[in-house]
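Structures follow.
Readers should treat all values here as calculations from the given coordinates under stated rules, not as data from a laboratory. If you're wondering where the values come from, they're calculated on a predicted model, not measured in any experiment. Cβ atoms are built from the backbone, for glycine too; each structure is taken alone.
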Structure I
Amino acid sequence: MRWSKEKIRDWYNTRPWMRGCNYMSADCANRVDQWQALGFEERLQTTEEELKLMQQTGFNTVRLILEYVVWKEEHDGFMERFDRYLSLCQKYGISCMIVLANDCMPPKTEGWKKPFIGEQHYDWGYHGGKKVSQHGIHSGPAPHFYLDEEETREDYFNMVREIVTKYKDDERICIWDVYNEPGGSRRQDITLPNLKAMFRIIREINPSQPLTCGLWRIPCNPDVKLHEIEQFSLDNSDIISYHCYKNYNEHIKIIKRLKKEGRPLLNTEWLGRCFGNDVFSLFPLFYLEKIGCYNWGFVAGKYQTYEPWEVTWKQYENGTNTEVDFTKWFHDLYRPNHRPYDPKEIALIKEFCAFADKDFERDRENVLQS
């Protein structure tokens with residue numbers, strides 16, 4: 001059963017302001033690299049160094065997306081590595097939001113390959129490390145064969161059951177994010193039944209953590225209806241999450257629309273400097289509104305999310321979107337040497353994280369005294 005508004009507000013208010021990032025270490029080419037056995041020990045060392053930096057920055061949470069092919073092909077090892085990852089995050093005071101499925105994927109074009117275990121190829125100069133990007137132009141639904149085919153669909157659901165059941169009361173996990181950008185990659189009608197099944201499966205397990213599913217196509221005009229799949233996400237999430245790479249003014253309109261739900265808000269993807277979606281305007285806004293926030297990326301590396309989406313280049317070149325500032329990084333906060341992309345950004349983040357922690361301690365003392 002969906003949590004009541006009172007229950008989720010109580011849950012949210014007993015925690016410090018949630019601020020962090022969508023995370024994989026800089027030496028990961030993709031999420032297979034993040035979770036597979038090959039090279040994991042070296043990457044875990046990198047992760048620890050970056051988590052130290054994250055803690056120093058003032059962050060207290062990360063959003064992690066799972067990879068089915070690793071669970072399938074290296075099951076026992078994956079489960080052990082996943083647990084170690086959670087413990088390492090906890091060591092540095094960082095809770096984990098776990099994303100269980102994902103529709104953000106590349107189209108099936110020449111050069112496309114199914115995810116596989118082993119050494120991972122990456123292309124330099126491309127957002128996500130691939131010339132064939134999930135952020136390209138899709139002529140039809142992208143493949144998500146795990147959930148499109150009956151046999152692998154049921155196996156995927158078994159992964160969800162196993163992980164949520166095992167960690168249903170684990171304090172290292174703060175939130176279950178049921179599905180990243182459902183309906184993306186032109187998968188709208190294909191995904192809705194799977195999304196409903198995912199929610200049903202997890203509700204039957206009844207975890208102690210809240211559920212969410214992020215909205216990512218939100219009309220700023222409140223009179224324009226949401227897509228069916230996003231309305232379902234909104235109606236079934238305990239805590240409301242959303243993605244937004246628009247500028248400050250557009251962001252205000254989206255927040256106004258979502259606040260009408262009467263539930264806490266999380267922005268689980270933001271920071272697109274090229275589009276005017278920047279630290280200086282948005283991080284103080286998230287603090288002021290107590291909106292949990294997860295920017296995309298942390299230390300620039302093989303995944304190259306500091307580069308613009310490939311579709312952004314194409315739109316600029318054909319004249320359909322010329323209001324892009326290519327002199328700025330898209331995502332990521334730190335350079336490979338762990339120096340800031342912009343020291344002023346990090347100074348501002350640290351300042352408002354300190355404000356939030358003082359607010360939390362003051363509020364907690366007031367509750368104890370009353």
Structure II
Amino acid sequence: MPTSTRCIATITKITFNASGIAQGIADDNHGTSTPFTAYTATVGHPEVGDAIILNTTGISLGLGTGGMAFAVAVLTPGGDVRSGDTHSPADHIVKGRYTSDQTAVVPIETHADYAEDALPETPVVVCMLHSQLPAVCAAIRLQNPELRIAYIATDGGALHAGFSQTVRALQKSGWLCGCITAGQAMGGDFEAVTVASALCGAVTVLKADIVVICQLPGNAGTGTAFGHSGLEQGMWLDIAQRLGGRSIAALRASSSDPRPRHQGTSHHSRTVLGVTSGHGHLVAVPSEEAAYLAGNDQEWTERQLVAPIVVPDIREICASAGISLRSMGRSYDEDPLIFKCAAAAGTLACSLYRRSDVRSNEDMK
């Protein structure tokens with residue numbers, strides 16, 4: 001049976017407060033201080049002195065990304081339950097459906113500029129890990145800082161965009177023209193019912209030149225071929241391709257992961273590109289690592305289009321913008337390969353932007 005642990009505590013400090021999210025410290029009756037996150041759309045804006053009901057499942061399981069408590073409800077000192085952010089009359093799509101956190105949102109599909117016939121030839125980079133997002137964006141910015149980059153957050157990992165410090169940093173730096181949360185994910189600048197409609201909205205509403213798709217933090221995995229949330233990468237590559245976009249896969253690869261199945265080209269990428277996705281997607285590979293990552297003994301290279309790319313050094317531009325490069329707890333210097341693969345995908349996307357001599361992925365053969 002599923003398990004969920006909870007406690008009641010009193011808020012003693014608010015440490016962070018931004019659009020859609022607040023974080024702080026709460027003390028329970030046993031004197032234990034617990035860091036918490038509250039999504040204001042569902043529980044309102046917490047204040048010091050409020051009583052708070054916390055979901056502590058992540059803490060009890062010792063999770064990394066999710067190893068903090070999350071607000072279930074907030075009560076004022078007078079005993080009233082705080083309500084979530086005020087809804088508008090246009091809020092008629094519900095996310096978190098049929099759960100205690102269901103929230104009404106305005107779908108991007110109802111925006112006046114939304115259209116479903118404007119995706120052809122738009123480069124679409126699909127990552128497997130959220131930590132690859134800044135590397136993709138940095139590589140694009142190095143080549144052409146004028147290009148508009150939209151991020152589509154899927155519901156494969158965390159379900160609220162406010163949880164991502166990376167998204168906040170990228171938006172603060174001006175690297176993203178907007179974030180669209182798709183499926184059951186929420187908290188972006190715009191909400192979409194599906195990834196397909198989010199792609200259309202990214203191009204027509206946000207006027208994006210390049211789109212990046214990946215889950216929010218909190219990749220889930222079981223050590224099996226199909227039991228990991230990164231498997232969604234294949235679905236989004238296929239959808240982008242079928243809608244006429246130039247589908248580009250960012251490899252998950254590692255030069256220092258202690259788990260053999262993730263060393264070199266991760267078994268996650270080998271499964272997606274070799275088994276569960278369609279054919280003809282572009283796979284950007286750092287040119288100096290091409291033989292290592294896409295050798296002839298890997299059957300996925302027969303189904304996809306390998307594109308060796310000279311990768312720029314993205315560390316300086318990220319540092320100057322205050323954007324962190326960390327993946328699975330490791331920095332760029334500790335595990336450069338995961339970031340180089342993402343930067344290769346961003347570089348390829350930038351080079352394909354509105355190139356008249358590249359009509360489709362198949363032309364790259």
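Here helix-only ellipticity at 222 nm (-39500 (n - 2.57) for each DSSP H run of 4 or more, over all residues; to 500) was derived from just one of the structures I, II, and that gives -6000; the source is II. Taking mean projected area of the Cα convex hull in nm², for residues 188-227 alone as the criterion, the top-ranked structure out of I, II is II, with the highest value. Across the set I, II, distance in nm of label points 7 Å out along Cα→Cβ at positions 12 and 332 reaches its highest value in structure II. Each of structures I, II was scored by distance in nm of label points 7 Å out along Cα→Cβ at positions 36 and 348; the highest score is held by II. Taking relative contact order in percent (Cα under 8 Å, 6 or more apart) as the criterion, the top structure among I, II is I, with the largest value.
For FRET efficiency 1/(1 + (r/R0)^6) of positions 132 and 236 (r between Cβ atoms, R0 = 25 Å, to 0.05), the calculated result is 1.00, so let me know which of I, II that is. This figure was derived from II. When mean count of other Cβ atoms within 10 Å over residues 172-179 is calculated for each of structures I, II, structure I gives the greatest result.
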